[in-house]
Structure P
Amino acid sequence: MTNSLQIGIIGIGLIGGSLAKAFRSIGNRIIALDDNKDTLENALKSGIFERCHNRIEDFLQEKLDLIYIATPIDVTKEIILNLGDVDCKIPITDASSTKSSITKLAKDFDINFCGGHPIAGKEKSGFLNSNEDIFKDAIHILTEKDTPLSNMLQKLHEDIGMKVFYMDPETHDKIFALVSHFPHLTAFSLVEFVNRSFPEALKYSGGGFKDFTRIAGSDPTMWSNIFIDNKSNIIDLIDGYINLLEEWKNSIQKGNKNKLFEKIELISNIRKGL
């Protein structure tokens, strides 16, 4: 385990709350900052936190070994701007689903920052849905390697059961546009398409439709922020996907059963290998 740290977590919703519980379980002391009154009341009742604040000025008076920002992307950027303005020297990391714009902003302010992305979560948001177990055997991405801060973060996340990988911010945003952001967009748009085309059909949706669209129940604030922040990668994927759908459309129009069979067989085998 890491030596006991005093960790300040900004934003104690699903991810921030789950991190707080996980870090507390391995002996760290946790300080919270959140602007939601109900969230702070629930956090205080949980007994996890040493103290909870609703003003960043009070939060920064704490003797913190690490600041962990777990807020929507636009809020994370505002916080980094605020921390840069006050010349914050405390090591900082984040839990945002995009990395390029945030790491650039931190570098512009010469902040001691290492970007992070815990690949974990649920469709239900909020502190009351937080659970430390979501991180067990999950992946955590760090944007730097072999620095004092990245080494500390690697150990900290491994101690809560995560597998740590390193990735530069641009590669991270391309990969997660493919395997996370675009699949969410596909799920959102499919439910929208069915609802527009024939809402009554939703009453008859079975396990396949529900499994495929499970992530369409995700938090709208979080995902609208992700789509905008990673828009260049996502727009490229939309264009590529439209072209791919045209290929499927042509095969169906031409009645090319062999072509369809080959594509489905190949894709089925790829999926079974995940």
Structure Q
Amino acid sequence: MYEKYFEKLEEECFIRNRSARTAEAYISNIRHFMDWTGNKPMEELSLRDAREFILFKRSNGVTPSTCNFYNSSLSFLYRHVLHIQWDQDIVPRMKLDQRLPEVLSLEEVELLINTAIHIRNKAIIALLYSSGLRVGELVRLKATDIYMSKMQVYVPKSKNHRDRWTILSKRALELLTAYWKSYPVPREYFFVALDEPHQPLKVSGVEIMLRTVAKEAGLGVHPHMLRHSFASHLVEQGVPLSYVQSIHDNRTANVRLYNSN
């Protein structure tokens, strides 16, 4: 019913160099919105519809950050696909509470690694933590991005459209080497599915694996907690914030929050 609009949205994301994953997330949010309107024709949408939808979500317990994500999705639709002027006075973004990021202790990270059964999954958990990678960055890694001699990982085209270098721990390198030697199948990307035809991993597959391992370990963990823990532990060890921000690829106040522990 709305496919031509979604195709246009994907094109507008592409021309602005926004990722396919961003376009998919926008479309998913917009589908929820259109279902809520009773599948109203898009050309009849108004700013009042967007405002009422976000109010409905918030009053039903949806967090302010998720409401803001809906806001971003609808704003993109209105401005770049429907060419309806967006007014933040009518559909404002919500103020977010400044919370300390959730972090794991070193013992809990080690517990996660030890709980994972397959060497590939152990290597994934170790690398997400010790290099502070996003899952989307991890699934795109190639063997040539891992520099053993420098103990560094090259991360091309990060979320912020910058290439960067981050650190590689000895523990992670040992697990990566063991995985590579135990799984010598030709592949473009470093991490692939265990079963043939050994396709590259999807972000959702890594997220599901981590939740499963965390549950078995008696922990509540999402991938970003490993990334937050990486930054927090570096700051606790006295590493300068400017360096943590550069390898963490995060120049916002979020990183500064780690210093308040």
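Computed from the coordinates by the stated procedures, all read-outs in this text should not be read as laboratory data. Bear in mind the structure is a predicted one, so any value in this text is a computation, not a measurement. Cβ atoms are built from the backbone, for glycine too; each structure is taken alone.
Here are the numbers for this structure:
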| item | result |
| --- | --- |
| Parent structure of the calculated result 2.2, given that distance in nm of label points 7 Å out along Cα→Cβ at positions 162 and 210 is the read-out and P, Q the choices | Q |
| Which of P, Q leads on FRET efficiency 1/(1 + (r/R0)^6) of positions 34 and 218 (r between Cβ atoms, R0 = 25 Å, to 0.05), largest value | P |
| Winner on distance in nm of label points 7 Å out along Cα→Cβ at positions 26 and 42 once structures P, Q are ranked, highest first | P |
| At a computed 23, 15, 10 (semi-axes √(5λ) of the Cα gyration tensor in Å, for residues 106-169 alone), which of P, Q | P |
| Parent structure of the calculated result 4.4, given that distance in nm of label points 7 Å out along Cα→Cβ at positions 10 and 242 is the read-out and P, Q the choices | Q |
| Comparison of P, Q - label where percent of Cα pairs over 18 Å apart, for residues 114-233 alone is highest | P |
